[in-house]
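Please treat every number below as a calculation from the coordinates, not as lab data. Note that this is a predicted model, so its numbers are computed, not measured.
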Structure 1
Amino acid sequence: MKNLVDFHVHIDYYPNYKAIFNSYNNQKIYALFVTNFPEVFKKAKDTFQESKYVKIALGYHPEMINIRPFKQTSFDKYLEETKYVGEVGLDFSKDHIKNRDEQIRIFRHICRKTAGASKIMSVHSRNAESDVLANLKEYGVKHAVFHWYTGSIKNLQDIIESNFYLSLNPSMLRTKKGREIIRSIPLRHILIETDGPYSKYNNRQTMPEDIPSMYRDFENFLGIENLRDIVFENLSRLLLAQQKSHC
């Protein structure tokens, strides 16, 4: 499965998370293992060996505010241990808009620290796309990937013009809005994700072995044949840019 990429997956939310981690490694799929709390990042780093294929991102999901407060000291400390930050961002949907001010405070801190350390960020932006983009720009974040984008085409064009990327998952192919978004993204800005286990494939929980079929689904929709090469090249370009800015 050479050069396959899954740039956003919650490995720790699978019941058999160790087997899932090993599956990515054994199938040589490049995966970004996003976390919802700094404490989970630390536990994952302690649980899993360093991997060429699976990289663990330091996160604080905006939906988690009522579950566990953001530990800024822990986040800042662990940031030195990874080049990836995610899942982070803002969520202004009806269930989470009540925490808007606290979300913004936390995200602004994360943006400032991430930009200063030239990290790569996987960003949640539901119903808050313009605010997320404004904060990324204000703090000079250079390497951001918008995960499962659902916003307007206008904001999408602003994201692309800002030279950010978007990670697409198969759920987007099942909605009219999702298909419109996919068509509007230049190929050089596309990465692919599963968002497993939250997303479904063939009416069941997404698994690593589904990823080749997912790529074929996107290829059929886009009318192309070499999506894995395009995505791998995009990821390589993102990593090179991050490396250069970190020097």
Structure 2
Amino acid sequence: MNTGHILIVEDEKDIRELLRLCIEGGGFRVSAAGGAEEARRLLQAGPPDLALLDVNLPDGDGMELCKEIREQSDMPVILVTARKGGEDIVAGLEGGANDYIVKPFDVDVVMARIRAQLRSYAYWKQTYQRNRLNSSELQIDLQSFTVKVEGEAVNLSTKERQLLFFLASHPNQVFSASMLYDRIWGLDGTSEESTVSVHIRYLRKKIERNPSQPKYIQTVRGFGYKLSWSDEQA
């Protein structure tokens, strides 16, 4: 039996009720809203474990609601929308969504995506074995989820932060791109390794003094990536 609380935000009643029935049938507790304001009230009443958001809402934009959620929580957010253009998908993911499902959808696929995101999030939350990594240049706090470079806070996207914290919780351990994709994005990463390499490049630009010769996020040729750290740095 699955456990967890799922928030559905969908203005079309038939779709909302279909999702509710399927998700409740999967063993989850469900709250449902027909618009952004109702969703905000439900979020304040009791934060869910995952939010399933329609993008086109009668009183707001699901992408903006996603950004609001992301400012307060790292819970998984899946956008569900009829918008299928590449620019829309990129905007949704860069705005903080963990996944993006295009209508019309297969309810079995929606359920699989929900379970995958919850597994990934649970694993990510449980991996932190060290509270802090501190050097003169880089400070990573795994409890407050903050990153600083030379004392200045670094603005990271959700996936950049999750990727960095996962590597930081396993210092000096090498992970292949497909393993990282599976852990952070929650899906089979055999065809999405380029996603990891792009996020690694973004991270290096933000935390490395010389991104072309990284000190911390290193590539282990033929194997993958690691966060290089020594006791002398701590």
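Data table
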item	result
Among 1, 2, which structure scores highest (criterion: mean projected area of the Cα convex hull in nm²)	2
Relative contact order in percent (Cα under 8 Å, 6 or more apart) - structure with the largest value, from 1, 2	1
